[in-house]
Structure I
Amino acid sequence: MQANQNQQKKKLKQKKKADLTKTYRDIGPYLGLGTQLAASIVLMFFFGRWLDQYFDTEPWLTIFFSLFGGFAGIYNVIKATLLLNKKQQSEKDN
């Protein structure tokens, strides 16, 4: 009886571990998207600022490139999310 309970506990632990692994595998590709969005905005902001200082056009290029970085980052997030969702859907269908 004790051996049977130990086997059940072991199976339950393995199932939980498999479920957790699957969850991390499913959400893993999405974890970097926020960082990519922030990086595109910050990098474009500093690029615009550098151009503003070089061409003496403050603050127009900083504003333009910050907005461009935001739009590019959001586009990248949407594109990656749609691609990952399509990939997961095709895996479920197979």
Structure II
Amino acid sequence: MSNEINPKKYSIPLTEGPNRAAARSYLRGVGFSKEDLHKPIIGVANTWTEIGPCNFHLRDVAAAVKQGIRDAGGTPMEFNTVPSPTASPWAPRA
């Protein structure tokens, strides 16, 4: 038994096998190539929003992180999450 770590361990359930053909077709439809899907997929959570100055710069940060993932042989997959509204000009004030 090998102690070698499979870098694609967590991507296999999403991208490998006949039962994942629909998932691959959706990913291909948004621009991922066959080659992209043969690499480890690395999630990049981003709270970027253009309505909050605290998070506005995160789009550029995520782009740099994604390039680093590509350079290291992975496939980045960015997803959004809810930003903290505490610094928003529309946040309720006490």
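Remarks
- When percent of Cα pairs over 22 Å apart is computed for each of I, II, the one that comes out at 45 is II.
- Structures I, II were compared on distance in nm of label points 7 Å out along Cα→Cβ at positions 26 and 66, and the highest value belongs to I.
- Structure from which 2.8 was derived, distance in nm of label points 7 Å out along Cα→Cβ at positions 10 and 34, options I, II: II
- For -8500 (helix-only ellipticity at 222 nm (-39500 (n - 2.57) for each DSSP H run of 4 or more, over all residues; to 500), calculated) the corresponding structure among I, II: II
Laboratory data are not the source of any read-out in this text; all were calculated from the coordinates shown. Predicted, not measured: the structure shown is a model, and the values here were computed from it. Cβ atoms are built from the backbone, for glycine too; each structure is taken alone.
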